[in-house]
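Just so it is clear, none of the values below were taken in a lab; they were calculated from the coordinates. Not measured: the values here are computed from a predicted model. Cβ atoms are built from the backbone, for glycine too; each structure is taken alone.
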Structure I
Amino acid sequence: MTENEKFQPSRRTLTTGLAALAAGGLTAGGLAVPLSGSAEARSSRGRAEGAPFVVPALQKWEAGNGEFRLTPAGRVVVSRGDARLRKLARSLTAELEELTGVRLRAPGTDNGRPDQGEIRLLLDPSDSHSEGGERYREEGSRTAVTARHVTVTAPAYAGAFHATRSLLQILLRDERRALPAGTAVDWPDYARRGFMLDVGRRFFTPEFLRDYIRALSWFKFNDFQIHLNDNEIKPPGGDWSKAQSAFRLASDDPAWSGLAARDGSYDRATWDGFEDLAEAHAVRLTPEFDAPAHSRAFVKYRPDIGLDGGNSDHLDLAKPASTAFMRDLFTHFVPWFRSPVVHYGADEYGGPVEQYRGYFNALAAHLRDLGKQPAAWGSLSELGGTAEGFDKDVRIYSWNNGWYGPDAIKRDGYEFVNINDATLYIVPYADYYHGQGLDGRYLYEEWAPHVFPDGQSVEPFDPALRGSLFAVWNDLVHHPYTERDVHTMVNKTLGVLAQKMWSGDAAGLAYDAFQQRVDALGLGPGLELLGKG
């Protein structure tokens, strides 16, 4: 057995023993293990009295008298000189026509004296809300609806954008194209609310990724992590040269010629298009390069940096050239990325702990030098058993309690997000990790971003907990399924997860009733693929 074979990646395999959910608990050795942090520990909040239904539910609502009717005489107006809001006004006008059939007049500039039929979008950096706090300042909004006009006020662009999704959802479901009069104050419970897609093992078209930016924004998710390299878990006959692997960014720099996957990749113009769309939709694209394990695409390109003479999917960290290669890779591609956070993988490595620690720290420091906050998969319990000597200024993704759960993460002082494998992983068509999609009823009735299995839930709104993501891993690289099949699985719980990450139990509906209303909302406007039959 080679050194590499001893340390086969286990995150996306059966060996974790945590993938199945059973009767409200996790199965371990055939026994039902209750999930911690259920109803007693969750933040509970009733639905805002009389609030119109949107997903996720509004945090605050105060009813007024009458209603605002959308008519062709109306228009969207914005503050003078705000180019980003002007673009949003044009988009909102087109989206209103697409979803309601009502064509408004061309957008205009707010003159401070709102006219009949106007929808006003205003940015006020001084706007605040004591209960919403920092979450309100970053993504909150205040929407006042009267019979004459609608005024959306937000301290930042993201809040104004999110408020327009609520307006669209209400108008879409009302055949009279009316908004109830009243005042909504809204903000998210958690800073990060996201979805991760593994495109390393299976290529997804640019059209699909653009549609997912739109669909995520429809439900106020704000983080779309794209896992840009990976490989199949076990090579055919132990020969890694025959294994599926891919790196999905294609540079026009000759120095990187041959690295991009031949079966599909994204060039700079395509990636810039993703970034432009995401920025307009208040979504952050978080790029991920996964190394020093899961690195067959890099070893295939540079066999000299791989373990076992290149017959491996691990970098050989005993060689300085391996770390230098990854530094150069990030140096070249980080200018493509607008996200303040870049994920550098760093999970499930099987080599010596000292070498892994050196790599972990070197890449974290390098990303900070490039102006980015480094993020990594939590692995320190398995890789060394202690965080001593590891860089602490790294955002940790807690994906498995055994590898590095919240108890250890909090003890060691890291900020983290919940992306626990037993609850939040989908591996399409596998007999592990929710092969047909996540358990929506469990998520809606029992889960919240602070809930982890095995008694490791943290307090709601723990200051170290940044939020939560769910993930699709395409382990079954040879299984015949499509990106639409993946969407079918993900779509089952998009609304549920959006609700639980934004305002907890505030929907105030039973699960089945909630899902029926989510289905009626669809995925929002502007879709290229997913809105077609």
Structure II
Amino acid sequence: MGCVTELLTQDEQAELLTTVEDWPDPEPLGTYLLPVEKLPPEIIPEPFRPWVMDVSYRMQCPADFVAVPTIIMTGSIIGTGCGIRPKKYDDWLVVPNLWGGPIARPGKLKTPALAEALKPLVPLEVRARKEYEAAMKEYEADRELFKAQKEALKSKMLEATKGKKKTEGLSLAELRQQYLNLKEPEPPVWRRYRTNDATIEKMSELLSENPRGILLFRDELIGLLAGWDKEGRETDRAFYLEAWNGYGSMTTDRIGRGTIHVDNLCVSILGGIQPAKLLAYLHQAMNELENDGLMQRLQLLVFPDELGDWELVDRYPDKKAQELAFKVIERLDKMDFVAYGARLDEGERIPYFRFDNEAQDLFYEWLTELENEKLRRDDPPALLEHLSKYRSLMPSLALIIHLIDIAAGAAEGDVSLKAAKMAAAWCDYLESHARRIYGLVGSVGQRAAAELAKKIQKRVLKDGFTVRDVYRKGWYLLNSRELVQAACDELVDAGWLKPVPEDVPGRQPKIVYRVNPKIFP
């Protein structure tokens, strides 16, 4: 590595190379992102494919930004309404509860894409709110009637104890029985599909009222992750780690809230994040002492390549494609999965599908390759842990794809070979993204060097700049002394820069960086 310790001496400085010919030929900078598989349109479920591709084209954003959130959202609609038992005889159950979202630099349209992907939830939420408000009016009337009946019976019982005859011929015992038979009306439940923020106490309430589960959506995931790290919220992180499986239960006792029991602890998580802000959590995942498996649960994090040349697109949305996607989500929301082939064993609370015979063979073949090959490679432990969670990811995706086809009227019965093949293809696609994402940890210096090289070639920095000149500007990936120094070291190694000590009266020499003129066209 080129570094400050390899500086020119004062005598050498006097003989500093000044002509273009005196400089070495700069080396090309290494790529700082591992290659990633482009999302194959054919693995997007067919009922969603025209809609996803239309949104992607009109917005001029990667299709990944729409397809991945749509899959996570669909999984949250299914939730614990249905699971899959991936093995033919075993009772191992997988609930299609998924976490993830797009990774992109600011201004790359991940926020509008997320909003588009979640639009199918809007009519469901509007309907649920109207139903809740109507039910609340009936509940309030029933509650007042209950209170009136209760007070009337109390009055009659009081009269009966005094021996008075205003009790309509009823004995005290009969009045007592009438009082016991009074049933206080149950308040209606507001069907919730998502929340943007909630304490774990409130989340427990929401889950107790919405046993299928709920989607936790944050436009920027960093806000959620940083919140879990705040003092006083130490238990939040543990709560959500437990909620990832989707089928756990929990009972909490709180003064004021009382006892709340959650049958199905099922929370899906969706949001976008910037690569620079993700780095701290990736470093934590790579540290075996600090790793708690949080990052590895974000199975559907994707970091696609940015699109090439921008194209002006201004056309009407494909309403037919949109209506089909919305209708599928609506049907899944109302679906009684047992009526469509799911099994429900006695004493169990979550119905389940299995693979059909052909799909079962494919899953066994796929699982064997995962266990014997991919999980035994010489990869970073954090990445291997991430890939190990594909054991449940593949069947989850197969179930989601199969149920989408059922809701569209294109499938029935057990999970099909078609759905299993698409799920396996999704795992291959997601693995390439996981390798790019975890690879960010080892390439921070290279990435910072690439950003610094762009600034130099645009002549934003003058020849003879210092590390301080750079990090004071607060540029992306160049906003700290450590990152800028790492970037300069990389560029010195590549022959782009030459570190030179410059005398400062009464102080240690400061280091300035001379720029190789050969880097300019």
Structure III
Amino acid sequence: MRAFTILLAVLQLVLLLSLVSPATSCAEQEKHALLQFLTGILGDGALTASWRHETDCCEWEGITCNGDGAVTEVSLASRGLEGCISPSLADITSLLHVNLSHNSFSGGLPPELMHSSGSIIVLDVSFNHLNGLLPELPYLFTTERPLQVLNISSNQFSSKFPSATWKVMKNLIVLNASNNSFTGHIPSSLCIGSPSLALLDLCHNQLNGDIPNTVGNCSRLKVLKAGNNHLSGILPIEIFRATPQKKNNLLEYLSFPNNGLQGELDGAHMVKLSNLAILDLGGNPISGNIPQSIGHLKRLEELHLGSNNMSGELPSSLGNCKNLKTIDLKINKFSGDLGKVNFSALQNLISLDLMRNSLSGIIPESIYSCSNLAALRLSANHFHGEISPRIGNLKHLSFLSLVRNSFTNITKALHVLKSCRNISTLLIGKNFMNEAMPEDEAIVGFQNLQYLSMHHSSLTGTIPNWLSKLTNLKILSLFSNQLTGPMPSWINSLDQLFCLNVSNNSLTGEIPIT
């Protein structure tokens, strides 16, 4: 009786299933297009095992379908795929997203994926080996394309960057063409044809010429990057244009490092960048000073103006940028007393680099209020005086370079610096001229120190025993001093030491070798 009941239940289930409509499977045309794409891929057993003609392609690995069984996504990132990208993907009429990034595809990018597809909104082929020409707009082609995101970064494109293509890309929001070798100019048609651009990344190419003032037509632009090219001229004031709707500029990331940009920073226009978080104009021949109006950039987190030709005093208003994490002003001609800047409010500051300027005075006490500071480089300036005990407040400090200044009292300096428990690199050479090398056994600590340089200071005395306690030391530079006496035998106990430079001293004996 129980068996009959079970059999009856099974028959009812079969009857119920027979009344249900079969699951919608992908169309034969789409399956054919995917299999044609597969034929261009070299030696991928995983896809071949999954992509079988007798199975529903909606079940294939990397394929997503909608409720009607239409293929909407091909996602095959980081699969180790090689070969060429077939234009057959453009035949899939409902395809929205194509992600083939982080593979080893070679050859060209099929123009059909950019120009012929009437559905693709996201195309990501970044981090491959694609080369040749980037598809240019076909002659007299005027049909608007739906593409919103195009990422072709980190490939091997070396052709002239297209210009006409963008005339039909009115929906484009993200364009990343970085890390290629594109030549030519930044096309003036770019922001005219694609006014909705929010991210434009053209860095690490071979582009030249001026930055077109039509970039101001991209009123929704948040990220603008074109560093490491051969651009020249000045930053067009149109970049700073405010949007009519919000009365301010939406830019958050403005980056043109390592180009040939000239001119000065315009303080009147800079204040319009109220949303700016990152400003990177390092490695250009930009001149002039940093305007006081920089203090209005309340959201600024990174300021990179290093390796330029800038001069003048640092603006006191810099202390108003409370969100700053990085200040990089190295290799310029800045002068004056650094103490005019109050660093006390910069509690988020992690890195301060003022190397190779003409700044003077003592290190301002306010710097020691930057409790999160991890890297401080003040080398090659005109600072003087003694190192303040307050430097011990910098509990996260791991890198300190004070080389080539006029600091005094090396014994006090080492006593106060030992309280910086996390310091791993300490460069204090070309200071403390003609002072005696400290022999004080109370100089303990520095348990994380890996690189110590006290060179070119004409220090007298012998190599002190407290150095033997620096068990993590990897590099020790004591060259060009006036040290005397024998090389200590304990040098061999520094197991991590791989670079020792004691040249240009008056030491005797030999360096012990185990």
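To which of I, II, III does the computed value -8500 (helix-only ellipticity at 222 nm (-39500 (n - 2.57) for each DSSP H run of 4 or more, over all residues; to 500)) belong?
Source structure for this number: I.
Comparing I, II, III, where is relative contact order in percent (Cα under 8 Å, 6 or more apart) highest?
Looking at the calculated values, the largest one is II.
Looking just at percent of Cα pairs over 41 Å apart, which of the labels I, II, III belongs to the structure with the highest value?
By percent of Cα pairs over 41 Å apart, the leading structure of I, II, III is III.
From which structure (I, II, III) was FRET efficiency 1/(1 + (r/R0)^6) of positions 203 and 483 (r between Cβ atoms, R0 = 30 Å, to 0.05) calculated, if the value obtained is 1.00?
I
From I, II, III, which structure was Rg and Dmax of the Cα atoms in Å, for residues 251-322 alone = 11.3, 30 calculated on?
This figure was derived from III.
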